[in-house]
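Asker: Have a look at these structures, which come just after this line.
FYI, it's all coordinate maths here, none of it is from the lab. Predicted model, so just to flag it, every value in this text is computed and none were measured. Cβ atoms are built from the backbone, for glycine too; each structure is taken alone.
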Structure 1
Amino acid sequence: MPWLVKDLIHIRLEFVNIALQPDANVRQLCRRFGISPTIAYKWMDRYQREGPKGLADQSRRPQKSPARTDAAIEREIVALRREHPAWGSRKLRRRLQDLGASALPATSTITGVLHRHGLIAPEQSQAATPFQRFERSAPNQLWQVDFKGHFALRQGRCHPLCSLDDHSRYNVLLAACADQKETTAQTHLSGAFRLHGLPDEILWDNGPPWGSGGAGSYTALDVWLMRLGIRVYHGRPYHPQTQGKEERFHRTLQVELLARGGWSDCAHVQKAFDQWRPVYNTQRPHEALGMATPLKRYHPSQRHFPESLPPVEYASALEVRRVDEQGQISYRGKLWRVGRAFMGLPVGVRPGKSDGLMEVLFLTQVIKELDLRQHTTHPVP
């Protein structure tokens, strides 16, 4: 299996975190991660007995420490805050609770501890105003995907590629890329699909490499996803709120990790990503999830990633046309533009929702409307 993350310790950690979830299909996970069930259960047993340090010969910060006195609890709060400087009082309290600490003080008391130790600034409190977001009802119904803004390294530039499950906020992909090419994005997404299965839908914006500059325009990446049976949505132009969860994840990534700076190359950044990602997914309490961690709400998709694309086929009720080199189809004696991304591929045509309108489908997704009354094409919103 062509692993994209080269640190096997973090691959093992990803595996056991998912495999130990209730109702996890361990045999399916073994096939996706390319390991035998014997090895898998050995990792799970060692992890349950020893925690993350059981997966490798390396030291780990203790996951539990005594909290028998107020002074001990305060030391625990301060230590956790220093380990995660961007976490607020609610996250710290929930994480300490998850670690087994007893007799925890109120959130306001933890805030006071942070102030006494000079670990919180007034502007941080002002910025911690929560707001409501729409979310999907189950994992893998929708993944949001985007490149975070690139930044300079000692050698080249880094373009972080991120993908977040809309329901659970589980980060399914975090890759330090040297560019934003279609082939780069497709390679990393393929790796995420192999491990986590296929989502029902993907949302990304209209910038490169996702979009070709306008509403209703599709790219080779869009076509690839449609052939995998994934519905593709593009956010409204100049409206980043459409991908609010992904944008919020970018800010968290910036504050908790990238702001450290001093990165030498993409390999250096990727190593840091591989260490931080399990913290985000399995340790960091998420306020939008009622202070649960993303892992608590996530499970892999049951839809497997096919190594070969399935054929493009249509029901007999549809009229089938092939897209030419100019991105057009011939229909009722006239040429209609569909898009160069579909060049050489068949599309289906069926009656639309009103007289004189026809819908053009690629597999199951409507990609254009043809107005036979005006001989113009309209993108489907």
Structure 2
Amino acid sequence: MQLRHEFVTLAAQGDIPLIELCARFGISPKTGRKWRRRFAESGQAGLANRSRRPLTSPAQTPAAMVDQIRIVAVAHPTWGGRMLHHRLTNMGLVAVPAASTITTILQREGLRPPPLVPVRPVIRFDADAPNDRWQMDFKGWKPTPAGPLIPFTVIDDHSRFLLQLEHTGLCTFAVIQALLTELFRRYGLPWQLQSDNGPPWGSSRPHTLTQMDVWLRRLDIRPVHGRPRHPQSQGKIERFHRTLEADLLQHQTFASPASAQVAMDAFRQIYNHERPHSHLGFRPPADCYRLSPRVFPEVLPAIVYDDDVEVRHVSDKGTIRYQGRTIFLSEALQGLPVGLSPTLVDGVIRIQFAARTWKAIDLRTLPVS
């Protein structure tokens, strides 16, 4: 940015022909004219790099087709992109994506592992707007004479706004739920909340729901979990933890978690309102964050399903009975209603909880009892 500003300043003086000035700065005349034009239109901000992301994605796979791919992929976990492509075509669906596209969708949805040798470096994408996705995690514990410091952090994926930096004495669901409730009241509800697979929000049992997942889904927030043992799935909050360590924790010792909290509060103020962020065009996160218009409901909304959906209440053991079969769902759902509806695949049903489809179950793999 400094070199670009220096270039346009010298170009405006007119002492040296533009072509020669471009050669001195190691750029093409086309690039030089571009910088000069942008500076005339927008000043210093016009010299920043601009996103090359297209305004629209007409070739993006429709959400309804992604749902169908997900249903068949769950029903046939060993099938790859090519087999799923032919199966969907044989089912009579139109505009079925290419096998390579289906493979990409499967990996994006976490339904298939990535290739052992990546073809290209990992590319991370940002949420399109504030509150589209939040990320939360615990920072590694720090010892103090009065007990360990356990920072709980929540960050907005789009703006990098640090929503919370709070010491937690206990890493339980009740403690984190109380902290998140205060965040939801202050900032509004996000659309997604991403975390790893550790407690209290993760589960060692795959394809099930935790207490945190159930509570978030009742708030119409989609819980998102990264792949096990892959912290890069939470790249933004992991990167923030490195900043927190480098800018605060490694330089100070604290007599207690309470004294550390005072320092963390000051750090959060600086990080959000003063510290320039390179990803944001060197603006602080507070300049890019906006409150969510989705208000936190003090009373959880009732769980209601459409008339054509069969409803079952989950037992204390986390199971339901359907067509002579006992289906385990999740102990976190005990006492709550779930919705069941058929899919285009015979013998495969869709399980819905609250406002969202949860997963598909192949009844043909379950014994009748």
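Asker: If Cα extents along the principal axes in Å, for residues 26-217 alone computes to 60, 49, 42, which of 1, 2 did it come from?
Answerer: 1
Asker: Consider the structures 1, 2: one of them gives 56 for percent of Cα pairs over 27 Å apart as calculated from the coordinates. Say which.
Answerer: 1
Asker: Compare mean count of other Cβ atoms within 10 Å over residues 154-161 across structures 1, 2 and report the one with the greatest value.
Answerer: 2
Asker: Identify the structure, out of 1, 2, from whose coordinates distance in nm of label points 7 Å out along Cα→Cβ at positions 10 and 186 was calculated to give 4.8.
Answerer: The read-out was computed on structure 2.
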